[in-house]
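Take a look at the structures below.
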Structure I
Amino acid sequence: MLACTAVKTPAVKSAKNYQIAFYNVENLFDTINAPEKRDGEYTPEGSKEWDTEKYLQKLDRIAQVIASIDSAESLAAIGLAEIENRLVLEDLSKHKSIAHLGLQILHQESPDFRGIDVALLYNPKILKEIESNFIEVDINDSGKTTRDILKARLVDNSNDTILIYVNHWPSRWGGKEASNRKRIAAATALKMDLDKEELDCKILIMGDLNDYPTNESVISVLGADSVMGERLYNATFPIHADTTQGTHAYKGHWGVLDHAILSNNLMVDIDSVYVHRKQYMLYKTRYGDWFPSRTHSGKKYFAGYSDHLPIVVNFK
């Protein structure tokens with residue numbers, strides 16, 4: 001295990017404010033039917049008629065969002081969920097809107113039965129990788145598997161080390177209560193790894209946890225609370241408390257499934273945590289509400305961005 005004290009290496013450039021984000025991009029699949037993965041619906045012959053034109057448009061949409069987060073030239077890294085493989089990450093990172101960032105990829109194929117993974121794209125001008133690995137989550141469900149948790153240790157231009165975990169916990173498919181044990185399993189796997197780390201580690205946990213800040217997996221098992229001073233502070237609690245905003249919408253109501261959880265010693269480095277929300281990422285309902293403009297609902301194609309909005313941590 002590596003210590004979490006500052007790494008003394010020559011700074012790449014003078015320190016500056018930067019941002020780290022997380023975005024569930026809603027099924028960024030290529031058009032190729034991969035063996036042993038349930039991705040057949042995301043092919044030209046599949047139920048979603050997922051062809052090259054739709055795939056390229058999806059890349060345009062996601063790259064536009066990433067570029068808008070980086071509008072101040074300060075995006076250090078972005079965690080992603082619901083990406084199929086390294087190919088789509090390479091296509092995304094080379095997109096004309098964000099290619100100038102030179103984003104580096106941290107990813108491995110996960111055992112998820114649907115074929116979706118998590119990943120981290122980081123800007124080497126701001127962050128340098130020290131090490132990365134992946135934590136397996138065993139949900140003990142015959143025939144079903146889920147995403148690994150990505151763990152990355154990086155150092156910034158101020159020579160501060162930060163430990164980032166990128167998560168996408170099991171969904172509520174089948175009902176919140178029936179599926180709760182699966183998210184408990186993910187939270188337990190993450191907590192076990194956290195407990196191996198030194199207490200002085202600066203930690204950022206982000207991802208789509210498929211639970212709210214007040215749910216058992218987050219507040220009880222992981223121990224991410226709304227109270228500053230504990231080891232983990234869930235910085236998305238204030239967003240959760242505001243019913244006019246969130247990272248996703250369900251049955252006409254905003255909610256927070258996408259979290260930014262910080263170790264207490266990282267709080268001094270944080271300026272703000274916010275939902276990145278642009279008008280073009282939303283659609284207007286018949287009741288006059290504005291909610292995330294998704295790519296699909298079932299088989300119906302809406303040509304939107306994602307059913308989630310990014311969560312952004314702004315470092316000072």
Structure II
Amino acid sequence: MKNVLTLLTIFLGIISLSCNQKRGPERTDTTTTGVTTVLCDDCFSPIMREEANVFQSINPDATIHLKFTNEVDALNLLFKDSVRLIVAARDLTPNEVQALKDKKLMPRSTKIAVDGIALIINRKNLDSLITVTEFQNILSGKIRTWNDLRPGSSQAIIDVVFDNANSSTVRYVQDSISKGKIRSKNVFAKENNQAVLDYVSQTPNALGIIGVNWVSNPDDSTKNSFIDNIRVMSVSPYDIADEDNSYAPFPAYLMLEQYPFFRSIYMIITDAPGYLPSGFMNFVGGDRGQRIILKAGLVPSTRPMRLVNIHE
């Protein structure tokens with residue numbers, strides 16, 4: 001009997017040790033303390049850096065590690081449960097939500113802003129007006145040179161450059177603008193948005209496709225100007241583009257949907273409430289985080305905007 005009791009005690013001890021090993025260390029982070037990693041689409045890296053810096057200045061015991069990648073990799077890592085919070089240019093589909101739930105994860109998403117896809121050209125290029133149809137024809141290969149776009153312009157072939165082959169910008173252009181495969185042979189991708197800016201600023205015949213957050217002038221409180229080393233094209237939904245019917249991706253035109261190439265930005269989380277990832281997401285979607293988005297030249301999703309018409 002004594003031997004039986006001894007064996008039973010050892011057996012229960014092994015079970016208890018095994019359970020403790022499976023449970024792992026308990027989390028100590030809260031909504032305002034601890035360390036977490038956030039995976040972000042590179043299109044939104046300027047604005048998310050600012051959000052993280054302000055959040056950490058308010059909460060000195062919190063550390064937000066931002067990692068920038070393309071949309072495909074961000075979503076893949078979310079589904080592998082390698083990261084619990086991402087910033088992307090689309091929401092999850094119903095099938096994706098169900099797939100995460102099947103893995104015992106509870107996905108939630110918050111729309112944080114409206115962003116624009118900016119068409120940028122070299123400062124020496126004066127062809128700053130374009131129609132939606134003309135841009136579609138460039139992507140399809142029907143328009144190959146700047147002279148095809150505007151007779152009398154340069155005969156140089158239009159080099160269309162994206163940030164990354166797997167980026168949200170490429171997906172948006174294929175889904176919402178070209179309506180399928182981009183067929184032009186003069187389209188290629190760099191590694192990120194900064195590389196697109198560098199290439200366009202040095203290449204007179206280039207046409208860059210980039211997130212508008214990258215070209216907003218940080219020194220302009222009105223957000224009615226862009227950075228100086230490139231030129232941002234104005235886009236018209238009409239058959240012929242002129243200065244009266246073409247719109248640049250300024251916040252007012254994004255909000256009113258007059259600038260045609262706009263999209264929403266989402267934060268997607270699979271972590272439980274009450275921890276640092278949810279605290280950071282709530283901050284970005286809250287009043288202070290939304291004011292940062294407005295200051296960056298994007299349209300906040302929850303903070304009201306006031307439009308003022310100025311008459312001369």
> In terms of distance in nm of label points 7 Å out along Cα→Cβ at positions 35 and 275, which of structures I, II is highest?
Replying inline: I
> If relative contact order in percent (Cα under 8 Å, 6 or more apart) comes out at 18 when worked out from the coordinates, which of I, II was used?
Replying inline: I
>> Comparing Cα Rg over 2.2 N^0.38 Å across I, II, which structure shows the greatest value?
In response: II
> Given that mean count of other Cβ atoms within 10 Å over residues 91-98, derived from a single structure, equals 12.8, which label among I, II identifies that structure?
Replying inline: II
> For which of I, II does mean count of other Cβ atoms within 10 Å over residues 171-178, calculated from the coordinates, equal 11.1?
Replying inline: I
> For FRET efficiency 1/(1 + (r/R0)^6) of positions 51 and 219 (r between Cβ atoms, R0 = 25 Å, to 0.05), which of I, II scores largest?
Replying inline: II
> Out of I, II, which one gives -10000 for helix-only ellipticity at 222 nm (-39500 (n - 2.57) for each DSSP H run of 4 or more, over all residues; to 500) as computed from the coordinates?
Replying inline: II
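Read-outs: derived from the displayed coordinates by stated rules, not from any lab. Nothing here was measured: the structure is a model prediction, and the numbers come from that model. Cβ atoms are built from the backbone, for glycine too; each structure is taken alone.
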